[in-house]
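Each reported figure results from applying straightforward, stated rules to the coordinates on display, with no laboratory input. These figures come from a predicted structure and were not determined experimentally. Cβ atoms are built from the backbone, for glycine too; each structure is taken alone.
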Structure P
């Protein structure tokens, strides 16, 4: 696996199970971390469900978490890890586990997120309908064990990259919030005696398409083609890349549309109402809509308009279960529209926030590729730091 000596994970860390019970949640109380809350990053407790003190005491009796503990998802979306960076109290929901390192916690965290660590996890999965990684399997993971100083140096390099990535994400959230605040001040709180019009009088809705999958000449080209998952993963940000690409021949021989940079896109089926902006010209599937400005080159106004009315799109979505947005959904929503001069003035004032946001997003991608390229080399000993 690497040039380093190895050990079983149970020799360098304790593995502690969560409670196998379904809790009663509360409106307030202590955070409970579930499988869906565990992602490759520092643990974020802001969006978790809450439990009462009584439930918390019961679910935390196996272990009181501390900084440096690793939280591991075992069932369903298995193999995700988060590292604890806060002393805030929380407990674990079922199908999760604590990994409590006896050596450098960040080195073990990065190993579990490396190709070698992911291979250990994948080889341990049992079950087809409900994939599961057992506690016994986790304890038997083969883990490289460099000298402790090397562990610390490896972890320091990788965590410094992650810290820069986190800072850029935080900056982008701040820029997004500033743009949203400006939009509300101009067009909601400061709205004048403007005419109420259909949303489709303010935006142009463009359907997507998919080239024939049996035509190999239509695929693996240079044109990004977005699925709903691509848009959802970039929600409220810039989309800089796509999982799949098509050729210009595929664009020309299908209903796929190539939209310009700064256009907005929104998911219309499945996980609907997720939206983002394009960092370059892209196409997208028929499960999504492209959104162009009716006011020339006012892409940022258009994006923020969608941001402001997306909750109405949710509530007006077609079907007994919220799963579809149609053209009629957009048509039936009304908005107050000022004159073109006012919109153009706003566009000019807010554009710098979006340019900064895009630059930060590009820096994030560069740092992520650097981190992901270094990770296997550092874990294998191919690249040395001391």
Structure Q
């Protein structure tokens, strides 16, 4: 390319002959002639050598003609393409053929009004919490208009824990948006419908919970980008001793970093737009709907109930009766016929046994009573005193005094 430019300069500007140009540049006169005849610099064009996908193109087109939504992996299986090292080449060719056949999925730009929508999701850190050794889910929520981000780590992905986290985040947001968008999270959704507990929570809250359509990631792109932001900017080079420590560090990062950053799309900081967002939110109900893990079981002789992988002791006087267990984010309680029979601080480390010493003492007393009763049945000559004995003459004396 440099020779082409130099040849044209010497010919047009300095008015040198082709022979003189060839002598100065040490090239042949034929090269000078070709350069002067060309309107653009020479470009090396390599002839296409083809690829391993070419023999399968007719079959791929036939499959796409019948079902344009087929994935590249499915097409590769159907046509018998088994060249693993060329998988990316196959995907690229399938995408190219889809475009040629008019099979495209354009992403529409979504615009939201203040208070119109909040998107929710679960994000999983890469490292476990030190004291539990478990990777706990993080419930994330973003107000779509202001891009104000809220998040907190919850113990499990069970419905009760998710809904309890929703109560906390909505309280921090300061109101209820017109719509709350979720994907098909198994903790609250089954068969593309809210499970009964989640539906009851939405009714008590007065919230409209919408589910994102399958294969449409742009629907909740804001929360997906927020999760990526947490993954790339919050978690690296940090250690978390406990869930409380994680949430403390997360709250500080959200307040000082995430919600103070300048968002290019809005030209403002989320924290500065929060007030305008809140003015369009619906006030939260005076009494937030109940959100907890609830189980109803018949208490076995073991007098322990299992909640989220941990065993909690229950008053053994309730053995054989129906017990209702309720686990919030911080407490585990059990009731029987309206009577509280267990109350423990919730343990977040799995596979632990939490025991109340009073329950053990009660179990020992009941076991001793049972063994004495069994001994009476086995030896009728043995007498078990359960109540105070009185001399019968005492009752004759009372009768005479009354007469």
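Between structures P, Q, where is distance in nm of label points 7 Å out along Cα→Cβ at positions 46 and 366 highest?
Values: P: 2.6; Q: 8.0.
When distance in nm of label points 7 Å out along Cα→Cβ at positions 46 and 366 is computed for each of P, Q, structure Q gives the biggest number.
Computing distance in nm of label points 7 Å out along Cα→Cβ at positions 102 and 198 gives 3.8 for which of P, Q? That value comes from structure Q.
From which structure (P, Q) was Rg and Dmax of the Cα atoms in Å calculated, if the value obtained is 24.0, 74? Intermediate results must be reported in sequence, preceding the final value.
Working: P: 24.0, 74; Q: 37.4, 157.
The structure behind it is P.
Once distance in nm of label points 7 Å out along Cα→Cβ at positions 54 and 118 is calculated for all of P, Q, which comes out largest?
Q
If mean count of other Cβ atoms within 10 Å over residues 38-45 is calculated from each of P, Q, which structure is the one that comes out at 7.8? Working through the options, I get structure Q. So if we calculate relative contact order in percent (Cα under 8 Å, 6 or more apart) for every structure here (P, Q), which label has the highest result? Looking at the calculated values, the largest one is P.
Computed over structures P, Q, FRET efficiency 1/(1 + (r/R0)^6) of positions 158 and 222 (r between Cβ atoms, R0 = 25 Å, to 0.05) reaches its largest value in Q.
Can you spot which of P, Q the value 9.2 was calculated from, given it is distance in nm of label points 7 Å out along Cα→Cβ at positions 30 and 302? Answer for the origin of the read-out: Q.
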